[in-house]
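Some structures to go through are shown next.
Just so it is clear, none of the values below were taken in a lab; they were calculated from the coordinates. Every value quoted in this text rests on a predicted model; they were computed, and no experiment measured them. Cβ atoms are built from the backbone, for glycine too; each structure is taken alone.
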Structure P
């Protein structure tokens, strides 16, 4: 099967809301749509009022068809009670399936590199190969967004580079990037983008 298109949805949520039930309800209909493969979600470690909801589709066309459907309206209605603002949505194709990292990683480092240059892909491979030697490293993947995007309104728009690294814990990640080898490899990334947004998510598969 071809590498899926992953719909990257970030939900700002209200404190104390029943997130799991709302997402389960919203995806119960989406899962029956043509092209749906799987979904997984989790709260940001740094800000639990933010939730990543990622959906794998056979292609972007299937995803777009869903967004125009009655089922999507039903899904949005199910999510509305937990939302504390408008969701953000991007699409990306990763070099390897994100759900395979989710399945083996207690926590995922998620980084969005804006104004990324082509060399960042090779740069991430080099940095990832260094981090892979660290205690607590599980797996990694990366890909470009399908959309051109700027970090802030008014910014010049380019494709963003999205990097994923699975870790045993946030602490394992923090310790790994402080080693001399990691510090020495960092310019392979830092020389090839404008700004970056990074967080950690404890993903879980959605059984629908």
Structure Q
């Protein structure tokens, strides 16, 4: 299997622009809301998470379309981790290291919502996690208006690695973007599957040839 590319990360405004959704000032969370959360929880929010919320925390058509990015007032601390994202059915939650030694761009972890919780590392950098999850929201979450999926083969991965921008990897799920398109490559119950999204219907189905995959529209 080929290695994914090592392109530099896209700044959040550029990533949203790539997804056809330019950010506006109304997408920003009020910095006072973050300050109140920090005071209530007695912590300092990592810079990578703060930067995202100050630019896109209120971009709800992406941040709450499937999995739920929580508003600062709903953040909580569990086992020393700042919980900021819930899976759409609240089966699992994601938290970021927030201790004094966490640094500006710390690791992100996942846990279940049961009583006996264990945390598992999903991404070593919060900024990479956020970018990857935005692409997941765009594809599987259908934040982009046209979405489909199909079983991926070696040519699919090769085309993604060669012609798309690798936005990040979370728990072995790889996220890619190019102008007007998004793709997530993930091991699924029936094999390696690629979930794609596009701004237009014609552009969506053109991905069958571009990625050498047979797509099925997601209902």
Structure R
């Protein structure tokens, strides 16, 4: 490994450690309760190292969200490429993916704290909601590609289906500590089944 590669690896490790520490503290203490000093200390770095990687706490949050969204795209595309599975199995797998992609209770706390901060800070909210819009649009593209590959039709515009998937998953995760995980997945599956219509059924209705 060259010196340049070593430096790049070290910089990425610092960036990732700070992002992880920031996400953990914001989830635990809220956005206002997580200072840059505490984030840097938790990660084992100085405040100077923090500002070498992020312009602000807001910048760190956006980096964390982009990373989470990218992971979601990669994982859903991996299993959605398999068109040999029955639709019912695909729906259950998608519901499980939605449940798991929302992450742990800590991740749910983080999303909640970020959402609350967006309600309080209009400047932060502008970038935050733009990120969510981009996320929903990308999810819509993936859902459309998956249904097209299986010759399925949706009973609602794909943009609404994607937003429904995201909103239901996030909302159910807030209630998850009170419910059995299987209940959450079954609820998500019911939603997905309700919006998917096999292309053959659609053709039959047209023929009638």
- Task: For distance in nm of label points 7 Å out along Cα→Cβ at positions 46 and 174, find whichever of P, Q, R sits highest and give me its label.
- Result: R
- Message: Matching task: 19 is the computed value of relative contact order in percent (Cα under 8 Å, 6 or more apart). Pick the structure from P, Q, R.
- Response: Q
